[in-house]
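FYI, it's all coordinate maths here, none of it is from the lab. What you are looking at is a predicted structure, and each value in this text was computed from that prediction instead of being measured. Cβ atoms are built from the backbone, for glycine too; each structure is taken alone.
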Structure 1
């Protein structure tokens with residue numbers, strides 16, 4: 001049985017939209033990491049720790065609420081944020097230790 005041409009066309013259109021969103025996410029993450037690199041340098045210069053658990057808790061709480069309002073699984077959102085924060089902390093630790101970031 002041949003796929004319905006209109007369904008194939010619609011699927012392609014949806015996939016193109018998903019691809020565009022994926023590209024936007026990558027660009028947004030790149031911008032976010034540019035800012036967090038700056039934060040890492042500021043923290044290192046000021047002798048501040050790489051992580052800020054209080055801010056992390058507040059961010060998780062805030063973004064879980066936004067996720068719920070957006071009908072996105074808050075647990076997924078928290079896991080995603082935790083992944084990003086762990087990478088940011090790793091970058092901050094490298095900055096504080098004087099290791100140059102290659103990204």
Structure 2
């Protein structure tokens with residue numbers, strides 16, 4: 001505390017982006033493309049909060065997302081294109097959830 005910050009000369013001139021991964025709600029039956037996405041040049045991190053067998057519900061807060069992608073490139077346009085390509089590589093298959101009201105209505109039919 002109280003020390004000079006040192007050299008503040010920028011060492012990098014790059015752009016980063018964070019994108020949420022939010023699949024359709026339901027039981028996760030298959031996840032594809034995570035390794036391929038991580039191997040893409042510029043994808044710095046990819047982390048997930050769910051696995052096959054878990055049930056994904058629409059998020060109600062930031063921690064409810066399936067996961068996040070962090071990418072870096074030289075320009076805004078490049079990082080936007082990279083994030084679109086990376087997200088399109090990830091496929092999360094879910095079974096449609098069955099709600100109690102649907103069960104009740106099917107029994108009365």
Structure 3
């Protein structure tokens with residue numbers, strides 16, 4: 001089963017009991033049935049990661065190396081942002097504009 005790079009958020013039905021699984025832009029999804037992967041690529045919602053999976057003659061539905069690198073960078077940035085968002089702020093509650101109550 002081919003790997004695809006998601007280029008437009010969509011639901012992917014992998015033919016199992018989960019039904020459609022939501023996938024975000026930049027995700028690389030494995031285990032997509034060939035016919036579903038081709039339809040997603042044909043509709044512009046995904047690109048094949050490996051040119052050997054692309055059924056077109058000129059590999060027109062295959063992601064470039066630059067696109068795969070950009071997707072990897074996006075994945076890392078999302079992970080970093082999620083990590084930073086979950087960490088407590090070091091300066092929480094210590095603002096410079098607080099009133100001291102002294103006259």
field: Structure with the greatest value (metric relative contact order in percent (Cα under 8 Å, 6 or more apart), set 1, 2, 3)
entry: 2
Comparison of 1, 2, 3 - label where FRET efficiency 1/(1 + (r/R0)^6) of positions 15 and 87 (r between Cβ atoms, R0 = 30 Å, to 0.05) is highest: 2
- request: Match the computed value -28500 of helix-only ellipticity at 222 nm (-39500 (n - 2.57) for each DSSP H run of 4 or more, over all residues; to 500) to one of the structures 1, 2, 3, and report its label.
  value: 1
